[in-house]
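Undergrad: Each structure below is given as C-alpha cells.
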Structure I
Amino acid sequence: MPPNRHNTSITGSHQQRKQSKSETICQERRTALRLLLFNNTKRELPETLREKVLKYDRHAIVKRNWTSVLDALGDCDVIVDYSDDTEAVRHRINEIWQRRVRANYTIRPAYFVISKTSQHHLARFEVERLGGHFLHLYDVPTRLGDELEQIRLRLGKLGCSLPRWLITYEGNGRTLQVSVSFLGSRGLQLVRAEDGLAAELAVLITRNGIPRSIAAWRKIMLGSPLFKSAGGSFNVPSRTTLRMHIHRDYIRELQRAFDEVRAGYCAERVMERARLGEKTVGYRIKGRWDPVTR
C-alpha cells in the first residue's frame, strides 16, 4: 500500500491505514477495499451514499475531475462512480479496462456504478456487459456492503488466477465431443476453440492437480477416451505440436474468451509454469472444474 492516498479523504484524514496481518501472498487480502468515489454531477453526494461509503472505508477519497481519478488509480481497489449518464459511464469503464489491459491485465480497480436513473435496468445491462458492477441509489442503504464484499471476493479469485471451469461431454466413443466453459460475472462463457484443441484443454483442466511435463501430458492424452488411442476421435498431438499449443494457442483462445466478457483473467497467469532454475519443467491450467455429461 502506498504511504498515503495523495488526496484528502472525505473525512479529511491523511492517516495511513494498517494492512491486515493475515494478508496472504496469493490473494493480496486487505481488511477492506480502498474506495475512490467519483462524482462529476453538479449535485452534492446523497447523504446515504456518503455515509455508507465512509462506513466501509473511512479513508475513501472523492474526486470530481476524471483526470485526477486516472492519476489515482494506484491508490484504489474500486472506483465508485455516482452518475446517471450511461453513455459517459460506458466511456469511463472502457478507458479503465484499456488501462488494465495495457498494464498486463492488472486486476484493479474494479468499477462500481451507483445511479438513480429511471432506466436502471438498461443501465445495469450496459455496465455489467462491460465488466462493471451496478447498484441503484435506492438500494445503497441495504446492499452496498454486500456488493462490495462480492467485489472483494471476485478480486481475490482474479488475484489467484483461479477460474471456475465447466467441462461438458456429449456422445461416446468416436462421437465423443467436449466443450470448455468458465463461469463469468454474467454466467457461463464458452471457450470457442477448435474441437481438437478443446479436447486438449479439457484434459489439462480435469487433470490439473499438479504441473506436468509435455511428455506427461501426452501420456495422459493417450489414455483419454477423447483421443483415438483410447477409442475417441481426436489425434494426440506430437510433443512439438503440444508445446506450441501450450505456449501459444491455449493462451490465445483462453484470453479471447476471458476478454469477450471482460472477466479480468490473464491467460498467461492462468497457465501456470513450474520452473527449475531457468528451465520450465511443468505446466498446468489453474482453476476448479465441474463435469457435465449430456
Structure II
Amino acid sequence: MKLSWDGYAEKIGQLHESWRLAIRAIKGFIENDTAFDSYLFEDYNDFIKILTETAELNGKNITDFPSYQLYDDFKVSRAPYRKDQIEEIIEHINSSFYITFFAVLEDQLKMAIRVLLWDNPTILDSQRTVPLGKLLMEGYEKVVSDEIERQIAILDRKNIGERLNFMNSTFGIDLFGEPGIYFVNKLNNKRNELLHEKPGIGITSSETTEAFFFAFAIGSLLILFIDAINPDLILGSNHTEEDRKKFINDFPGLQIYIQERKNTLTRLKQHISNIIPTEK
C-alpha cells in the first residue's frame, strides 16, 4: 500500500480549478449583457404566462392587472434581484467546495495513517488479544488489516485536530505545530457549521481559498514526512537521501520515531518468524 507523490496534488488541484471555473462562468454570465438579458426575458415570459392564466380564469385582460409591465419596465425592477440571487448562488458554491476540500484532506489523512500503520504494525494496541486460531486460519496480513481498520475507525470518530495530534505523538509528524492545530480546528468548526448547524448558508470566496490552501499544504506535507520515514511507501518519490536527511533534521520527533521504527521492525520480524509456521 502506497501514497502517490502526484496523486494528491492532482486531485485537489483539479477540484480547485473546477471551483474557479464555476465561479468564473457564473460571474461571466452576469457580466455578459446578452446572456443576462436572455435570462431576464425567460423570467418575463414566465411572469406573463402566469398573469395570462390568472386573467383568463377571471375573465379579464392581463393589462387590467396593476402588476402588468412591459419587458423594459420588468427588466429594470427584476435585474437587481436576480444579480443578488446569483451572488448568493456563488456563495453556496463556495460552501460546497469548502466542504469538499476538507473531505479530500480527511481522506488523505486516513490514507496516510493506513499506510504508516501497515509500515509499522507495532503501533497498534499491544494489549489487543488475537485468538491463535484466527491467526492461523486467516493469516498474519488479514489479522493486521482488520486491526488497522479498527484503529482507523476509532480515529474517524475524532475531530481532525485530534487526528493530527495522533500523527504527531505517534509518528513524529508535526504539521505546523500548535498554530497548525488551531487553524485546522477553526476550519473544522466552519465545516461542521456548514454541514450540521447552518446547512445551505453561503460563505465568501476568501474562506474557500483558505480551506484549499490549507488542505493542499497539509496533504502535501504529509507525503514529505512519509517519504522521509520510508520512501518505499511513496509512488514516484524522487528525493535523494541527502534531501531526506535535511528534512528529518528539522523535526526531532520524526528523528526519534524513525529510530524507534527501525528497532521495533527488527524485533517484529523475529516475532513473526517465531509464531507463523513455515512450510516444510
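Read-outs throughout are calculated quantities, based only on the coordinates presented, and are distinct from any laboratory measurement. From a predicted model like this one, the values you see are computed outputs, not experimental measurements. Cβ atoms are built from the backbone, for glycine too; each structure is taken alone.
Undergrad: State the single structure among I, II that was used to calculate distance in nm of label points 7 Å out along Cα→Cβ at positions 116 and 260, giving 4.0. Intermediate results must be reported in sequence, preceding the final value.
TA: Values: I: 4.0; II: 1.1.
Working through the options, I get structure I.
Undergrad: Computing Kirkwood radius over Cα pairs in Å for each of I, II, which one ends up highest?
TA: With respect to Kirkwood radius over Cα pairs in Å, the highest-scoring structure among I, II is II.
Undergrad: Suppose relative contact order in percent (Cα under 8 Å, 6 or more apart) works out to 30; of I, II, which structure was it derived from? Could the numbers behind the result be given before it?
TA: On the way: I: 16; II: 30.
This value belongs to structure II.
Undergrad: Among the shown structures I, II, from which was the value -11000 of helix-only ellipticity at 222 nm (-39500 (n - 2.57) for each DSSP H run of 4 or more, over all residues; to 500) calculated?
TA: Values: I: -11000; II: -26000.
The read-out was computed on structure I.
Undergrad: For mean count of other Cβ atoms within 10 Å over residues 36-43, the calculated result is 16.9, so let me know which of I, II that is.
TA: It traces back to I.
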